[in-house]
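What follows is a group of structures, each given as structure tokens.
Just so you know, all these numbers are worked out from the coordinates, no wet-lab data involved. Being a predicted model, the structure only gives us computed values, none of them experimental. Cβ atoms are built from the backbone, for glycine too; each structure is taken alone.
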Structure P
Amino acid sequence: MTVTVRPVASAVGAEVSGVDLRRLSEPEFVAILRAWTDHSMILLRGQQLGDDDLLAFSRRFGELDPPPNQERGRISPPGYPDIYVVSNVLDAKGDPIGALGAGEAVWHTDMSYLDWPPDASMLYSLEIPPSGGNTWFCGMQAACDALPADLRARIEGRRIKHDGTYNAGGYLRKGVTPTDDPMAAPGAWHPAILKHPANGRATLYLGRRRNSYVEGYSREESDAVLEALWAHATDRRFVYEHVWQLGDLVLWDNRSTMHRRDPFDGSARRIMHRTQIKGSGRPIAFAA
């Protein structure tokens, strides 16, 4: 089989074809790694993976993180604590088998509220609804390159507070005290512009909008800067919309992308299994 890489959008993402992840050679993995480094998000269609296959591929990128603490805690398939279930499906007792339900998941970067966030996440489709539930990706390196000079000057050398109170679906994380005060919210401070450790590029690093705060400004000034940053970063020219098919596996770099999900019909079934790669280091500031 010949590995081919085809960009899916100008700012982020590429489809990698010609590989079976269950029988992945070292040269094929090197090609996948290069595509991921170059494009921040990669798509591999038509995969037929069991949970052991998913874990084996994930671990080629590094040590795995445990699933995030969501509205119902950490939900994994029996016997697979390193896999996180994203689903709206209910079990025989009427309890969700996964997290995030069927609603919208707002723009975010996975677990950036930690001091040492995960490098990457991957999501594999097991069941999908007839429509809806599309996942959008934003290329934060391209967005950073295109920042207006005055806006970039307002954040260079500054940090942003990343909130851990609520997940992307708007649910309060289990065991966390609710707040909409960014200074009281749990979370971490990270450079507004980080240096990507693999390719050295400058990358906007926003996390999520709720309870975010730019250091050195008043709350009103910070909100104005953040609104301008978010409007810029999520402009259509930096975005790719992924329409899921069964057997799709998507891998994204949490250091150089944001993502969100469209809502879908709650009566339709959607089951995804997700893994995430432990962070290889703390985010470091980009020095011009």
Structure Q
Amino acid sequence: MLSYALRRLLSAIPTIFIIITAAFFMMRIAPGGPFDQERTLEATVMENLNRTFGLDKPLYEQYAMYLGNLFRGDMGPSFIYRDKRVHEILAEGLPISMQLGLTALVIALLFGSILGSIAALRQNTKADYAVIATATFGITVPNFVVAPVLSLVFAVMLGWLPAQGWGRWDQMILPVIALSLPQIAVVARLVRGAMIEALRSDHVRTARAYGLPARMVVIKHALRAAILPAISYLGPAAAALLTGSIVVEQVFNLPGIGRYFVAGALNRDYTLVMGTVVIVAVFVVVFNLIVDLLYALLDPRVRYD
């Protein structure tokens, strides 16, 4: 398994390289520049700014310089947040985004598995139909609709929870719910389908024939097989949570990397956007590797040698 992990990490290097290259040239092709929104500057001042940040060089030289600095661990200075390096900005926002995303992921896996199991055990009943209807609704409604509605109802109208901020436990509730609801719906549908199939499998029927308690049969045998599709979905779910957190962080005014990414994109802060893209790409690749290894631990039939 260790050799497989090393092979996966090495094979991910070209993928990350392609993502960095595409993001770099797309940012440069987009109209506007990092200093266009400043007050009208003299031509000499603009030339000095471009020379200071290396923007006066040909595009291929800027690309080579960025790759060289990135290889040394330097993501460059921010064009918006003066006197700050990109890695310093990301170091402030990344823990918040990770805490938000991982909490939402754990909640999605937990509640999605419970709802999917209940629907499978009560197939074609009112409980099953309710779970399917709720899951369908959760999948179709995006984060940019759920987050403002939750903020309006529970923060503005009812006043039960704060509408923004980060640090207290009650400030996490609305952002985590808004981010996890679509993933709960997907996990519930996956677990329901896999649980129905597992309950009809030969090994579960054999366990029942031996007279094992129903709870043990469901938890130890059926659920272990049914949870595998949900585990394999954790990789795409992590990517979805990262992209969804951009909207959620904006709505609830959270100081995560999603907020910095939006500010950098609007103000053409090339280095800040590129740093966010690199962090997200590495995180998704590593998380997919963890999911693959976890899948092998849960399913003994999977071997990577």
Legend entry - At a computed 125 (volume of the Cα convex hull per residue in Å³), which of P, Q: P
Inset, instruction - Identify which of structures P, Q gives the largest calculated value of mean count of other Cβ atoms within 10 Å over residues 56-63. - result: P
Legend entry - Value 4.8, calculated as distance in nm of label points 7 Å out along Cα→Cβ at positions 48 and 232, assigned to which of P, Q: P
Legend entry - Highest-scoring label, criterion being FRET efficiency 1/(1 + (r/R0)^6) of positions 200 and 256 (r between Cβ atoms, R0 = 25 Å, to 0.05), among P, Q: P
Inset, instruction - State the single structure among P, Q that was used to calculate distance in nm of label points 7 Å out along Cα→Cβ at positions 120 and 160, giving 3.1. - result: Q
Inset, instruction - Check the numbers for relative contact order in percent (Cα under 8 Å, 6 or more apart) across P, Q and tell me which is largest. - result: P
Legend entry - Given -24000 for helix-only ellipticity at 222 nm (-39500 (n - 2.57) for each DSSP H run of 4 or more, over all residues; to 500), calculated: source structure among P, Q: Q
